[in-house]
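Alright, structures below, take your time with them.
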Structure 1
Amino acid sequence: MKQKLVVIIAGLTVGLSAVCLGIFGNPANMAFCIACFLRDTAGALGLHRAEPVQYIRPEIAGIVIGAFVIGLIKKEYAPKGGSSPLTRFVLGACVMVGALLFLGCPLRMVLRIAGGDLNAVIGLAGFIGGILTGIFFLNRGFSLKRGYDQPAVEGAGLPVLSVLLLVLLVAAPAFVFFSESGPGSMHAPLWMSLICALAAGAAAQRSRLCFIGGVRDAVLFRDFQMLIPFAVILVVVFAGNMITGTFSAGFQGQPIAHTEWIWNILGLFLVGFGSVLLGGCPFRQLVLAGSGNSDASVTVLGFIAGAAICHNFGLASSGAGTTQNGRIAFAICTAVVFAIAIVNSMKSSQKQGAPV
């Protein structure tokens with residue numbers, strides 16, 4: 001019962017944070033999107049030059065620092081790593097390609113549904129399909145092997161980098177890029193972004209909140225508890241949209257979204273599939289990185305690299321739809337993810353069948 005209360009509080013925290021960030025200036029239906037925020041941060045650092053999406057999002061740093069602090073307080077900060085880091089980096093980049101094909105991470109998918117975006121409802125089918133595909137390989141022995149205990153400095157890498165990003169944003173803005181129009185120019189005040197993200201990161205660390213884990217646990221173990229925060233976020237954001245008059249049901253004219261159904265489905269399929277292999281959604285990877293998991297930190301760097309590649313090579317979608325390059329990249333990344341899943345499943349099977 002106690003753990004159920006913890007996950008409900010986590011859902012309330014993330015949902016209310018998304019509502020507040022939307023009210024205070026973050027883009028509509030994108031008030032709390034990990035993929036979008038990592039993309040904006042990559043642009044601010046000059047890793048891509050798509051001018052409408054450049055801003056160091058404090059929410060990213062806040063989630064990591066919030067998880068780091070609560071992990072220290074609860075003595076759950078445990079530096080670990082060394083579990084197929086290069087594979088995780090590649091999977092992270094592939095997941096980002098899928099997210100920017102759809103235009104959002106699993107958290108944004110929920111926010112879009114709560115705002116009335118029926119394109120995200122269609123995309124949900126692909127997301128579930130991707131998770132089920134990942135579970136198929138888990139049941140056949142897929143593994144990226146276990147991590148090992150590491151020095152504290154290894155686990156502190158992303159939390160320290162997060163602090164440096166905040167310092168850069170506040171003390172040296174002349175050294176980074178800022179959008180003058182588009183989604184990157186729309187943001188809540190720094191203090192509001194940090195408060196909401198710190199609370200969300202701390203709550204997610206305590207609850208183990210993960211959009212992938214909820215579906216995975218329901219299918220594998222018939223444990224539906226981690227689906228509760230998913231439902232709570234949906235209800236809270238829906239209520240917030242109704243109160244503020246920003247709810248608008250339909251396919252057309254949704255904020256920062258396109259109506260190419262098949263690519264919404266396929267984009268989220270790739271996100272769901274890759275995230276199962278990684279052991280968590282983008283939000284969860286940030287929380288794990290804050291808790292000392294250097295493999296999650298490598299995955300986050302993979303997300304950032306993927307975002308830079310998407311905008312440097314014209315792979316990312318826009319409100320007008322997908323691009324030919326983006327569709328080709330989807331095919332390549334999906335093939336890569338399947339190859340990783342098959343090879344690692346075969347290795348596990350061979351090891352189990354080897355003579356002792």
Structure 2
Amino acid sequence: MDNDTLRLLRDSIRRFVEHEVVPKARAWEEQGFVPRELLREMGRLGFLGLRYAEEFGGGALDARATALLAEELGRSSFGGFAITVLVHTDMASPHLVNAGSPEQIRNFLPGVISGDLITAVAVTEPDAGSDVKGIRTSARRDGDDYVLKGSKMFITNGALADLYFVAAKTDPAAGARGISMFIVEKGMKGFSVGRKLDKMGWRCSDTAELVFDGCRVPAANLLGEEGKGFYAVMKNFQNERIAIGAMAIGESAKALELTLDYVKTRKAFGAPLWDKQAIRQRLAMLAARVEAGRQLVQHAASLDAEGRDCVKEVSMVKAYCGELVNEVMYDCLQFHGGAGYLRESAIERMTRDARVQSIGGGATEVMLEEVAKRL
């Protein structure tokens with residue numbers, strides 16, 4: 001994948017976001033979800049399958065495309081929109097491509113890439129977040145079906161999705177080796193959306209609780225081998241964390257852009273805020289740190305594209321960028337003063353949206369332990 005391809009892709013995504021997302025997304029914040037029509041349009045333009053095989057409508061690109069997409073979606077300033085798309089493209093659907101049978105891929109992947117089938121990944125539970133081994137949802141074989149019992153929490157695209165990649169314990173006594181993944185389709189008997197969750201940020205991201213009350217899933221919907229689900233989740237965390245890190249960089253860059261515009265025009269004590277050395281220098285340092293984060297993301301994405309082990313670098317990305325975006329938003333809101341505290345301000349919304357990025361996809365503390373193990 002050459003630089004010209006990346007540049008053209010970036011320009012295309014940025015134009016789409018500026019014309020089709022930014023003018024409309026405030027309404028999506030009120031309704032609590034991104035319209036299906038918008039996702040289908042992204043599919044039509046090829047944005048939902050950048051890394052998938054061309055025979056199914058994908059772009060056959062690599063992790064550098066993930067990083068680029070995530071950064072540009074982050075620049076929209078609407079974190080809920082960005083995470084809706086990225087869960088579908090880089091956190092949920094990779095489970096199908098990485099572990100699905102040829103038949104499963106043929107059945108589902110074209111719809112995933114077109115945006116006709118929206119996906120979610122259901123691992124987190126009320127008592128198990130970053131600790132995947134701690135999940136309690138069970139899957140018991142019964143003839144030609146598995147029977148799932150349990151619940152999932154904080155599931156992005158939870159109410160919107162058509163396909164759910166669900167982690168459940170097929171052998172509770174086997175620890176990590178007892179977890180399997182299943183394709184659960186909307187409408188399967190015994191499966192329901194418990195409730196939509198009211199969140200501090202990511203307001204246009206549909207987040208829900210899922211309930212599996214004796215949900216019967218055909219054995220043909222087992223994703224990969226029984227007992228290999230934990231390893232599938234761990235493998236995809238690399239992709240997921242690159243996406244979240246790149247999204248944070250896009251949000252940070254946009255916040256700095258908005259704040260620079262503001263401090264150069266807002267006057268205090270007879271002069272623009274930009275004339276205050278402390279403000280200028282703080283913004284300059286944040287700009288340097290955002291660029292450092294961008295380079296770290298691109299380095300991790302390049303290692304992944306080369307097929308190299310980059311757990312350490314990806315964990316660094318998630319920890320560094322998740323903390324950085326919160327630091328950037330804090331200072332940018334501070335420099336906006338009272339105007340930044342109003343709900344009509346983009347910085348107010350972006351500050352709320354950013355807070356979860358040091359939590360979701362692996363808390364900072366967990367990421368730092370992963371780095372420390374490899375030092």
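Readers should treat all values here as calculations from the given coordinates under stated rules, not as data from a laboratory. For clarity, every value in this text was computed on a predicted model and none was experimentally measured. Cβ atoms are built from the backbone, for glycine too; each structure is taken alone.
From 1, 2, which structure was distance in nm of label points 7 Å out along Cα→Cβ at positions 219 and 331 = 2.6 calculated on? Checking each candidate, the match is 1. Largest in FRET efficiency 1/(1 + (r/R0)^6) of positions 43 and 275 (r between Cβ atoms, R0 = 35 Å, to 0.05) among the labelled structures 1, 2 is structure 1. Computing relative contact order in percent (Cα under 8 Å, 6 or more apart) gives 17 for which of 1, 2? Comparing all candidates, it corresponds to 2. Assuming -0.50, -0.88, -1.35 is log10 I(q)/I(0) by the Debye sum over Cα atoms at q = 0.09, 0.12, 0.15 Å⁻¹ as calculated from a single structure, say which of 1, 2 it is. The structure behind it is 2.
In this comparison of 1, 2, the computed figure 17.0 for mean count of other Cβ atoms within 10 Å over residues 307-314 is attributed to 2.
To test your reading of the models, identify which of 1, 2 gives -16000 for helix-only ellipticity at 222 nm (-39500 (n - 2.57) for each DSSP H run of 4 or more, over all residues; to 500) when calculated. Derived from 2, not from the others. Sorting 1, 2 by mean count of other Cβ atoms within 10 Å over residues 147-154 from high to low puts 2 first, with the largest value.
Here distance in nm of label points 7 Å out along Cα→Cβ at positions 91 and 203 was derived from just one of the structures 1, 2, and that gives 2.8; the source is 1. The value 2.7 for distance in nm of label points 7 Å out along Cα→Cβ at positions 67 and 163 was derived from one model only; which of 1, 2 is it? The structure behind it is 2.
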